[in-house]
1. Figure out for me which of the structures 1, 2 the number 3.2 belongs to, where distance in nm of label points 7 Å out along Cα→Cβ at positions 71 and 87 was derived from the coordinates.
2. Starting from the value 20.1: which structure in 1, 2 was mean count of other Cβ atoms within 10 Å over residues 31-38 calculated from?
3. Work out which structure the value -4000 belongs to, where helix-only ellipticity at 222 nm (-39500 (n - 2.57) for each DSSP H run of 4 or more, over all residues; to 500) was derived from one of 1, 2.
4. Which structure, out of 1, 2, was semi-axes √(5λ) of the Cα gyration tensor in Å derived from, given a value of 28, 19, 17?
5. For Cα extents along the principal axes in Å, for residues 119-198 alone, the calculated result is 43, 22, 21, so let me know which of 1, 2 that is.
Structure 1
Amino acid sequence: MYGFSIQYLLILLLVVGCTKTPQRESKVHVTGAMRNVMWKGELQGAIDLDSLQHKENLYGLGPVEFLAGEILILDGKSFVSRVLTDSTISVAETFQVKAPFFVHAQVRTWESVSLPDSVTGLRSLEKFIDTVMTNQKRPFAFRLTGKINKATIHVVNLPPGSTVSSPDEAHQGQVNYKLVGDEVEILGFFSRRHKGIFTHHDTNMHLHLITRDNSMMGHVDKLEFDRGAMKLWFSSQ
């Protein structure tokens, strides 16, 4: 565990005090389900992002329909990434895209929280969020900003015309990309009740990352950062 230092306890009290009810103004909306895509082959769009285009303070993520890319919405800007080569990604700013499952929220204001030194990757981040948001029963959005040490992201790239009846089939064509030393922004959604809906079966988080220059964007599989290098943000009233 963490070895609860005085510094950590102070941070814990601050976060809990600031985020008792983060979703009063930022209800999370979920469309479709990951498990229906992975196991039932429901690849077609369940939501047209054009229908969300004029919503203020919008944040969201999910895959492109037919698993042909990744989607990230940050403060009303929609980014779509697609595989070009094993080393390059195309990132376009557009709402002209559909998703087979999608999670989004409107968040007007965010409050930053300094992470304890013990949080330097995905596993420790999830434990920290789970601890400080222990009383939060509903799903919520969060953000990370700063400089990573290393990260691995993927972009789904299912060959056209493919059918899917298992996660292995759904990941056909997927390309992984390694990032080193980039300034990034990461959007995440956290829930203890949505495994197989918008998170995988082994985690309560789903995160997408975009680099500061918008050249790389995708689903986060691995993440490492130095202590003090990243800042965590929760929605606030």
Structure 2
Amino acid sequence: MQFDQIIVRKDTASLLATHSVLRNTYLLLSLTLLFSAGTAYYGMLHPLQGGMLFVTFLVGFGLLFATIALRNSAMGLACIFAFTGCMGYTMGPMLNMFIHGYTNGGSLILTALAGTGGIFFASSAYILVTRRDMSHMGKALIIGLVVCIVAGLANLFFKIPAIQLAISSVMIFISGALLMYDTSRIINNGETNYIMATISLYLDILMLFQNLLILLGALSGNRR
């Protein structure tokens, strides 16, 4: 009987720890997304160009590694806000391209935001309700992501619109699957650090939004 009580207590403690990580992750994710949106707006008003945009990307990756290294300290929180703010700032030129390049650019951005939110909530709700373990999908998703990135870089030289549409379509699917995978890791104790969990979900959402916007621009955008 005592052995059973010990097991129950361990299960309860594990469940409480999982809920704590999930709660902290969603709170931090909400704050970083809001901060990122603010820096994106600033990036639209004061856009980076040429080499400075590339430098800012490099700074962003440096901040990502710094966040990972400091994930167990208070400095990790400062680093994740710096990282997400930097990523939001680099979105400025892309958003300006849609605002000034399409007569319905604002509508496309809002639609992409709504679609991103809908996919995020649907993916998260599915895992939270079913508590399904998606760990088996990890390798396949990483391979698919790497293939899409390589194909995207190659298409910078070929500039074939059909290939870009295909890549964006696949990336949307991969992003949705990654949202389920990363949420599953939190639920099933695969990720116990809320800063790392926030980074994963933030990158999934950013990738999803960017590719939804590209796809919407190609399918329903009205160029000026």
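1. 1
2. Derived from 1, not from the others.
3. Answer for the origin of the read-out: 1.
4. 1
5. That value comes from structure 2.
Every read-out reported here was derived from the displayed coordinates using simple, explicitly stated rules and does not represent laboratory data. Since the structure is predicted, the reported quantities are computational estimates derived from the model, not experimental observations. Cβ atoms are built from the backbone, for glycine too; each structure is taken alone.
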